Each structure stands twice: as C-alpha cells, then as structure tokens.
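Below you'll find the structures, each written out as structure tokens.
Rule-based calculations on the coordinates, nothing more; no lab input. Bear in mind that the values here come from a model prediction, so they are computed numbers and not experimental data.
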Structure P
Amino acid sequence: MATSKNIPANSALAGGRTALSVNVNKVALLRNTRQLDIPSVLRAAQLCLMAGASGITVHPRPDERHIKHHDVHELADMMGDWPGREFNIEGNPFHNLMEFVRDLKPDQATLVPDSADQSTSDHGWSFPADAACLRPIIDECHALGVRVSLFMDPVPEAMVAVAALGADRVELYTETYARAWPGLHKTQALRPFIETAKAAALCGLGVNAGHDLNRDNLTEFLQDVPGVLEVSIGHALIADALELGYTATVKDYLRCIDAAFEAS
C-alpha cells in the first residue's frame, strides 16, 4: 500500500481518533453566486484547520459549479503551510480528477463514480464490473505517492475485490444511515456499515466515511462502526458554520468524535 506524505496509510490523525476532513465545496458554491470573491474558500479552509480539522477535502467537477480549478491549486499551496494535515481531492478519475492528482500529488485521492451532471455523489463503485478500469488509475496514483480511497456502498463482499486492486482505503457512502437516523430502523441501517468495516479490516483496508454525517448522527456512527480513520463532512458542517462560525463548528464536530471514543 502507498504511504501518505504525512502519516501511515491506515492510521488516524490526532492521537488515534477519527480524523475530520472538511469539505469546502459549499463555500465555493455560495461564493459563485456573485462576482465578489466572498466568502473566501481559502480563508474558510484556514479557519477550519486553525480550529483543529485534520484536513481539507474538495470535489472539483468538470463544470466548476462550486470548486474551481484555481481553488484546488490555491488550497494545495496553502496546505504546504500545514504539515501533518491532509489534502484530499475527490472526484471521478475519468473526468477531471486525475489532472489535479498528477499536478498536485495530494495526500489522498478519493475516486468517486459520479456523473458529470449529478448534484452530489449518490453511489459507490460496483465490483467486479469496475475493477478493470480502476486498476491502472490506482497504480498511477501509487506511482505518484498518493493514497487511494474508493467511494463504496456498504457491501462487505466487495472488500476483497477492492483490496485485490491495491486500494488503500474505502470511503463508505453513509446516506442510508443518515436517512434512517434516528428512526426505528437506524440499527438495521448501521449493520452493513459495521460488517463492511470489519471486512475491510480483514483485508488490510482503511475505512473512511462520508455523506450527510452531522453533529446529531456522527457520534453514534463512530461508536458502532469500528476503525473509521477519517470522516469527510461538507454540507452539514458548512451549514452549521453559517450559524456558529467555522471555529465553533469544527470544535463541536471534534467534540462529537471525541464523545464516540470516550464512550467506547
């Protein structure tokens, strides 16, 4: 497996707790509604890092409807001032992702099978159907020194095939859990995530998670799903920051993470 420039491939930051990577796409989405360059994507990322976030995530799409090409490069330059924090670029490797990976060599590339026109990621890769096309991409990322995470639905049986391709991690698509929380079916919704995380660990894969995690459901998810190394949170965190500010919001998400580990 490839090793990040800052930490081992399957180790969490911040003393072993789950790392929090803040997705700043929605800051860019708001900025793009006017020609005033506010709010600042760069300043948002800096404030989140100052508050204790372990990293920054962006998902640039071909139409630049939120994160733009220059944002990715400016954020990559800024991350050089934050040793030990991680820059995660996610996206479809058959659209525009790989140009950024080749130019910037981020700590992590999260490969996502989204279409160019969909509003947000809504499903993971399918195995064995996608295996052949992903193998050369993963190999290229590793040759560049970039850790690879595959965006996946919680399917335990797929973990062996993912590991066989040489991916370092999976990012579990958590919308089904978030949609079920806190209803009567949340335990049932959690079960495939628990089993997938266990299957990933047996294969030597690290586990990330993301999509609609928030301050209400995050602690319970991390309490029950073993070994989550990183959560990538954007929409809910930026929405909270509109009310609380970046600093207070990031600190409260870190509180949610700590609460999961204190209860275990």
Structure Q
Amino acid sequence: MGGQHSFSGEFDGEFALGPDGLHAYTGRDVLRGLISGIDEALAAPRRSRDVGPCLIGCAPWMDDPELTGKLKQLAGACIVITKQRRATRDLEKLNELHQVNAEAPGLPIDAFSALCQLAPHVDGEPAVVGPYDRVGDVVLPTVRTLGFRQKDRRLVPLMHAKLALLGMLWWHDEDALGHVADVVGFRAHRLWVSSANFTSSSRRSLEHGFWTADPELVEGYQDFLLKLVAASEGLDGEDEPRPQLLPLEYDDTAMAEAMSEMTWDASDEDEDY
C-alpha cells in the first residue's frame, strides 16, 4: 500500500450475516464493504417509480476517492462530517469536498417527512411561507458539517459516528389525498455500521464493519441520521453550531386572507348547476 505502514492480512475477514446476503468485514480495508453495498444498490432492479439509490451517512472525515466517486453516481446523498480546522492544509482538503458537492446530486429534503418542514434560514431567522409560496424543492449539498470547530489545543466534541443508510428515492404523481402532485420519498433498505472513517487511510487500519437490514436498527438509525442532517451546516460553517435549516413559519394572516378570497356565496353559482 504505497510503502506506508500497514497491518498484515492475517486479520482480514469477511463472513455472511444470515440469509439476506449481507456481510460483515474485519481487518484492513473494511471500507470495501460499504463500496460493495453501494455497487449492489446501483445494479439492483428498480420498480417503475424508483428514482435511484440514495445514501445518508456520517463520519468524522471523508476523503476516499472511490467512495466520493460512488456518491456521484447515486440519485441522492448526504454525508455529515465533523468541522475541520482552518489551517492551510485543512482548507485544501475542504476544497476537495467542495468539488464533490459541485458534482454529486445532493439530498432532496422533501423526500423525508422529518425534514420537509425545514428550510434555509434567512439572516438567521426562519423562512416565512405565504399562501402562494412553494414549499420544498430544497436540495442540500452532499457533504455537510456539524458541531464545533477546534481552534486551539482544547478538545471539542466530535461528530464521531461512522454510519451509512442506503435506500431508494421514489416518485409518485399523486399526494396522500389523491391530488395530482410531484411527490418524492425515501425507502430505507440497509444500514452500514463501522468503526472506519470514510478515508483512504482507514483502509490500512484494523477496523470492522457490517451491513444489517434489521427493521428496528434501520428505523432507529434513520431517525438519528436525519437529526444530523437537520442540524448540519455547509462546509464553511461557523466555529460554533449554527444549523442552516430552521422550521418554516407560516404567515397566518396572509393565509386567512387568501382563504377568504377563495370562498363564494351559493347564489354566485351558475343556475345550470
């Protein structure tokens, strides 16, 4: 591995987990397990209204080129990482992730009920929605940050979990009431749990990782990951936590006025009806 120190292959292992075809990985290069799962999702048959695979994940840091290349092939993706320092080398690494954001699809938040009532803040205040404003259509960049930025020798809490939830974005032309609408959603399939960062250097370390389709784990970690996304910031966020997404506020007065303009008296109806 390029002349750098690495453990021997005696610790490497891969084994099946139950009858679902999912696997666990130990030793070096467990990141290959995450890549393999993404490849399987990209190659899997789709239902008629499936848009494509989508991944939501988190890790302290990400720089593995194979992984970032796979994210660009997905229909949606969002990885939340911990904030980095502002030293020259750290800013150079951020430039690489800015390029990922320019080329990867991002995450449509209206596909998730936990996110669809959020929107980017306006000068630090919640966005106000009137009767004729369109809600939704917000697509977050693929790589986001969370938490505190270390500025000196004092340690700060980290976004330290390494997880990836893989599923399918789908589309429908009717809403829950049967009205014509463009509706998107997300159907979770499997969860990746690992000790390994999403970095090239993690491939030389002794790590573990596995896929699971356990419904309770998938549901519970989906809730956790969406909370991370909701609290996330851009790559150049503030040193202290300052989420860019806030709950929408509705202009109740304008809504009521619009509703009153839509009412009519029965005597106004055409006599032919």
Structure R
Amino acid sequence: MRIVRFSAPIDLGVGTDPLFGVLNEQDSILVLRGDPIYAGIVPQDKTLKLSDVKLLAPVIPRSKVVCIGKNYADHAAEMDSQVPSEPIIFIKPNTSVIGPNETIIWPKMSERVDHEAELAIVIGRICKEVPAAKANDVIYGYTLANDVTARDLQKVDGQWSRAKGFDTFCPLGPWIETEFIPKDQKITATLNGQVKQSSVLSEMIFKIPQIIEFVTNVMTLLPGDVILTGTPAGIGPMPAGASITVAIDGLGTLTNKVSSRVQ
C-alpha cells in the first residue's frame, strides 16, 4: 500500500491543507481522514487523480530523523574510514524535511553540497528496546531519502550536526510503501542524468533489524519518526541548478532541484 501526503487546489473540493491518501496502480488517490500512522486507514468518500495534486513529504516527523553513518563498506572506504563495529548514529532535525520536487537550498555557509541516496524507515508506534526479531512490529513502511550534506562544513566541524541539519537537507518521498521488504533491491542517485551512486540494499553492513534494535536501545522512537539507513559509495557535489534523483527498485523515485548558493 502506498501512502501519500499531498495538497490539492480548492476547486477540487479538498482545500489546500495537507491531506493523506492511498495511491493505487491507476494513479488514483483515495483520500483518508487524518494521518494514517495515528488514525489508521479511514477513507473518505472521495478520490483524486495523482496528476491533479502536489505530493508532499509523505511524513513530517513530529520528533526526529535518526541517521546511520557509514553503513556501506564502499562508502566508508571513500571517506577514508574503517567499517564501524556498531552503527554510527546522528540526528537531522525535522525542519530539514522537504518533499518531492521541492528545492534544496544551498546555504551561504557552504561551498559544497553533496547528495547521499538512502532507504528510509518510517516508524509506526512508540517503541523502546526493540529486539531485532521484533523490528517489523514497529515499522510502518519505507520511503526514499536524500541525506544532503554540506561536505566542507562536515570536515571543518569534525561532527555532522551543522553539515546535515540545514533546512531542506532531508528530502523524503514520494510515498510510504507499507509492503516493501528490503532485500537486494537496487539503489541509485542520478545527477543531471548521470548515475553517481549505484548499489543494492543487501550491501548494508547493519541490516534493518539490527538498526532498529540499536537505535531503540539508545532512544525512544515515536510514530512518524524516520530512520535513514546509510548511503553507498559515489557521494559527490551537486552544482547549482542541478537535478538529483534517488531511486530504489519497488519504491519509485525522489527528485529535487538544487538552488543557487544563497548570498
């Protein structure tokens, strides 16, 4: 099931406030009452065409975006790092989240803004100290993410909060797929039509159950929290005006443009 969050013109009779719906294979959206993560699937007597609405980030985390660093061996190598012995975690603020086709704003502090294609987990319930065997019980679904990073600031700071925390630095979308099962699906990042990152999800060092167990042993997760699971090799700068597309087989594509550097 594909859960979308969207806005629609008033002339379609649904107003402009963000709404939720279920997208079917015919690109028809069944409009829902409330956020399905909290309220469940409660349909209204209304359907809309995908072409008539604007897709938004499918989830706006009420609390946090938790990220896993260096979770692909080839990416650790390109960063001149050793493969970690346990997951490395950091947090992006929920204010960094944007949706499909929204613009990544290049901050004036930075001279280099990079793409990082990632699989994202959407949490469906309050959870703490979840054993790996029970990880699926707390996962609502999956979506695509771009862990945008000001690479020069990351090197200067020696930690990652500023470099990864700017507004617009966490594109998510285009929907939440509740039936997706991560295996060996291909993950790519394509910059201005050229493939820059290409790997498979099975190359993750720490798999989804391990990630859930580790993170929930550190902190409580809330419904709507998001976990980014790491990026493969091939990270690199996005020039001003670039178009960047993250894709995962079975999850669709997430495309965003990059602004000029803010002056």
Checklist entry - Among the shown structures P, Q, R, from which was the value 48, 37, 20 of Cα extents along the principal axes in Å, for residues 38-125 alone calculated? => result Q
Checklist entry - Of structures P, Q, R, which gives 1.15 when Cα Rg over 2.2 N^0.38 Å, for residues 94-213 alone is computed from the coordinates? => result R
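From P, Q, R, which structure was mean projected area of the Cα convex hull in nm² = 13.7 calculated on?
Working: P: 12.9; Q: 20.2; R: 13.7.
Of the options listed, only R reproduces it.
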Item to check | Of the structures P, Q, R, the one that -7500 was derived from, the read-out being helix-only ellipticity at 222 nm (-39500 (n - 2.57) for each DSSP H run of 4 or more, over all residues; to 500) | outcome: Q
